[in-house]
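Here, each number is a calculation from the coordinates, and none is a lab measurement. The shown structure was predicted, so the numbers you read here are calculated from the model rather than taken from an experiment. Cβ atoms are built from the backbone, for glycine too; each structure is taken alone.
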Structure 1
Amino acid sequence: MITKASVFNTVVTANTDILPSDLSPTRNPATFRIYACFSVGGVLTVRRTRGGVTVSEQLNSGTALAANSAYMFDIIVEAGDTINIQYSVNATCICLKIVEIGIMIG
C-alpha cells in the first residue's frame, strides 16, 4: 500500500481541487482507496484526467455524504490517468486519505 494523499482538518472550497497536485498511479493498474470525512454534507467527486480530457465521477451515487461521517470508496486507475478530488460545498475536510493498492502478479 502506498500513501498518495493525506489531508487533515483543512478548509476546502466548493467545487475546487482539494489536492495541491493531481495523483497518478505508481502501478498499472491500481486501486485508489479513498477515505473521506467532512464537516458538512456534500457530494464527493473524482476529477479524472486522461489525454488532456477531464471528467467528473461522483461517488456515493451522487448522494451527499452525511456530515461528520466516514466513507470509503475504491476507484480503478491506470497508466495515463491522473485524479484530484472535489467537494460540492464549502466545508472542513476532517480527514481525507488516498492510498494506492496495487495488483500483485507473480
Structure 2
Amino acid sequence: MNDPVRIKQLSLAHAHLRSAKRYVSLRLPLGIPDNHVALAEVEKKVPEEVLISCMDLLAACGVQECPRGGFWRDMERAAETLGHMERASTYRARFLFTLGSPPDETSGVPGG
C-alpha cells in the first residue's frame, strides 16, 4: 500500500493511544508496540484493526477507572485521526465531563 497519508494517520493514532495508556493502570498487553515504530513498518505493526481493538480496551479501562481528562482527550484525538467521528464524539463528551462542563443531551455520558 505505502500510502504516506495513511501511514501518518496510523502512526499518529498509535502515538495518541500510547499517550492515553499512561493514564490507566492497564497491565494487559494492548497488541501494539509500546515504543516508536519506524514509518516503513507502521502498516505492518500497527494496522487500523489493532489500533481500534486497543482503543476499545483502553476505553473500557477508562470507564472503570475514571482517569484525568487528558486520557479522554488522547482517545478523542486517536479516533479523529482514524476518521472514527462517532467514537471521537463519545470521547470528547467524556473529556468534557471530567472537566465538569455542563451536561449535553447528545453526549451519552451521565451528567455530561
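Using the calculated result 21.2 for mean count of other Cβ atoms within 10 Å over residues 10-17, pick out the matching structure from 1, 2. Here the read-out was taken from 2. With relative contact order in percent (Cα under 8 Å, 6 or more apart) computed over the structures 1, 2, the top value is the one for 1, the highest of the group. Calculated for structures 1, 2, distance in nm of label points 7 Å out along Cα→Cβ at positions 2 and 66 is largest in 2. Out of 1, 2, which structure matches 1.4 when distance in nm of label points 7 Å out along Cα→Cβ at positions 26 and 90 is calculated? Working through the options, I get structure 2. Computing helix-only ellipticity at 222 nm (-39500 (n - 2.57) for each DSSP H run of 4 or more, over all residues; to 500) across structures 1, 2 gives -19000 for structure 2.
When Kirkwood radius over Cα pairs in Å is calculated for each of structures 1, 2, structure 2 comes out greatest.
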